[in-house]
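Dropping the structures in below, format is structure tokens.
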Structure 1
């Protein structure tokens, strides 16, 4: 046996279990999904016919599918922007020398620890359009009229985005906080000597030096938002109508509830391509920004 191969055997044996598990739960199902996307497979019967590209054509012509794709894109573009705008200043504040900074970090990080599904149900109770909703109860007790936050299509999406931002900001602030602690104090000392104010320091030193963390954070936010299911479903169940229905919910509805596995498989692959395009574009654009700063 080749001497180099002998040296590699322990590493191969170490990686092999993870590779087998990854293949069983990811690669093989993906291959099957791609295969079924060209069929009329229902998931109930073993008999099915090949239908060519008809499932893929339906993806672009079915109204509720198009709406759910648009909702997912709007959600995935809005959430990263808002979280980034809030997380960076929050990280700067938490990086200060306050005595309570560790407690504050724990408080802001806490929402990201709880299950998104659980948080969705909690916020559903808080924002419920009925008079039993927490916010409406307070408003009615003060003599006001109840708000239809989750019953109005526009407000439902706004509410979903704001709840997601509330859940995500603390965790992403921790990503920026870790990067902040690697920035050399010499930059800030030089800025102080030059007489730069706090805004100039933040704009010209802090934000540019956070480019690596921003690349990671935005990528996680975009992919996570595109794949979101549990929080939107728990908060609004996709309603009212299809106002907050995400593509993940549509895939499950069509594939499981409607027994249209072939059609749902085609949606899954279109969705996979969409996520890949977003991720590649975002990574390339932000990597170029990092290179300019290097």
Structure 2
């Protein structure tokens, strides 16, 4: 078993990943900017990806490092994420890390990618600049309690009896259950077939955002939501709309919404050869996420 560092250990994915790694028998360092407040499994350690000096101690002796941080809540997120990834890859190489595992975003390189997706793609390359093999898992919407994309969906359905939605709401995407994301993240760790490779991950369903909203309404036991599509609804206006009816801040919302006009679907299923198993359907993922949300409330 390996000594593993999980950045963003108290975040949406990190707080589920750490217990899964511990259960597999790994020794886990949970990196956070506030280790004194960390209450999860693993050994809490201070680290800040925007402070390279703080990474030296956090990465000392580490064999595998998960990179699960981003700066979407900043207007300057592209530069901040690029600087952080470059520094993390360099310090990881100096520490002798054998593998970096990163959660990126779905989307073809020949598409007109949003700033958010371009940044995710850039981070993949910058993490690898130091020479450590990087395993990338590219996903679209991750469905799980506490996730930003899921919270947008859940809160819109909960708070609005009817909606005026932007044109991007008819764009197709391929959501994936948080349980499957964790299964893939654990499965590629220290896996020789995953070193230096990029995988696309998603559930079995290809849905528009409108269809995703209607499924959530159905699972919650309600009637279908009356929806009207507005052709002119800019990302900035959309982000203000989200901020009014959800607790997602406008900057994060705008950076996410920029990506929602791009169709992001899985075209390569090679992850199933490396980490076998059938992913959960969207309706199954929604049921689990709603149950976990109710439990946390």
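Taken together, the values in this text are just the output of simple stated rules run on the coordinates, not laboratory data. Source: prediction; values computed, not measured. Cβ atoms are built from the backbone, for glycine too; each structure is taken alone.
Key figures
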| read-out | value |
| --- | --- |
| Read-out mean projected area of the Cα convex hull in nm², for residues 9-56 alone, computed value 4.6, structure in 1, 2 | 1 |
| Source structure (of 1, 2) for volume of the Cα convex hull per residue in Å³, computed value 225 | 1 |
| Of the structures 1, 2, the one that 12.5, 40 was derived from, the read-out being Rg and Dmax of the Cα atoms in Å, for residues 25-80 alone | 2 |
| Value -13000, calculated as helix-only ellipticity at 222 nm (-39500 (n - 2.57) for each DSSP H run of 4 or more, over all residues; to 500), assigned to which of 1, 2 | 2 |
| Identity of the structure behind 0.95 (criterion: FRET efficiency 1/(1 + (r/R0)^6) of positions 17 and 121 (r between Cβ atoms, R0 = 35 Å, to 0.05), calculated), options 1, 2 | 2 |
| Identity of the structure behind 29 (criterion: relative contact order in percent (Cα under 8 Å, 6 or more apart), calculated), options 1, 2 | 1 |
